[in-house]
Structure P
Amino acid sequence: MSQRGGPMPRQEIARSLARLARGAGLPPLTPHMLRHTAATLAILHGGPDGQGAPVEQVQEMLGHSVITTTMRYVHAAGRVERSAVHGLAAALRRREGSA
């Protein structure tokens, strides 16, 4: 919300996000990057059982009129799962659980 209580303009959201990322020592972030991350995480872990949410549910969340647009996020999720960083994070979680 804006200081006046209404919705924030897109440009203000983008500036605030960039400022927060800079303050946290992160590379520049955009609202679209957060949208993409939210969709990918929903596909990977967003279901009630911790498994992936149905693609139709993610489609609705994103407001896509065509399922093929949402399918891009399914393919991105597959790349994330196959990434070295994702594998390392999973190994560290397993190690912490056995300690």
Structure Q
Amino acid sequence: MSVCTGAFVLGHAGLLSGQAATTHHEFYDRFAEAFPDVQLKRGVRFVENDKISTAGGLTSGIDLALHVVERYFGADAAQQTASFMEHESSRWKV
């Protein structure tokens, strides 16, 4: 999982080749140029693949993290985590 420009690290490691990904909106063009074999998704909070997921920025990274909690531990655990963090967005629910 990467957040913001962490997608560049995954891209340089070849872990995103042939997959969809996102990054911070201010780096879309740079990312697309650096990794033409990655399907860049613009305007989304996060992109989930089988093993690797990417988020656009700080708050979308929180949404992706909560989505991962939901995937592994269920919706109740994710909601409890969000409530404990006082995270009021429900954009992690897909």
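Taken together, the values in this text are just the output of simple stated rules run on the coordinates, not laboratory data. Just so it is clear, the model here is predicted, and its values are computed rather than measured. Cβ atoms are built from the backbone, for glycine too; each structure is taken alone.
Side notes on the structure shown:
- Computed -12500 for helix-only ellipticity at 222 nm (-39500 (n - 2.57) for each DSSP H run of 4 or more, over all residues; to 500) - originating structure among P, Q: Q
- Value 28, 21, 13, calculated as semi-axes √(5λ) of the Cα gyration tensor in Å, assigned to which of P, Q: P
- Relative contact order in percent (Cα under 8 Å, 6 or more apart) from the coordinates reads 15; which among P, Q: P
- Winner on FRET efficiency 1/(1 + (r/R0)^6) of positions 17 and 81 (r between Cβ atoms, R0 = 25 Å, to 0.05) once structures P, Q are ranked, highest first: P
- Which entry (P, Q) yields the derived value 11.8 for mean count of other Cβ atoms within 10 Å over residues 9-16: P
- Among P, Q, structure where mean count of other Cβ atoms within 10 Å over residues 25-32 as derived comes to 10.5: P
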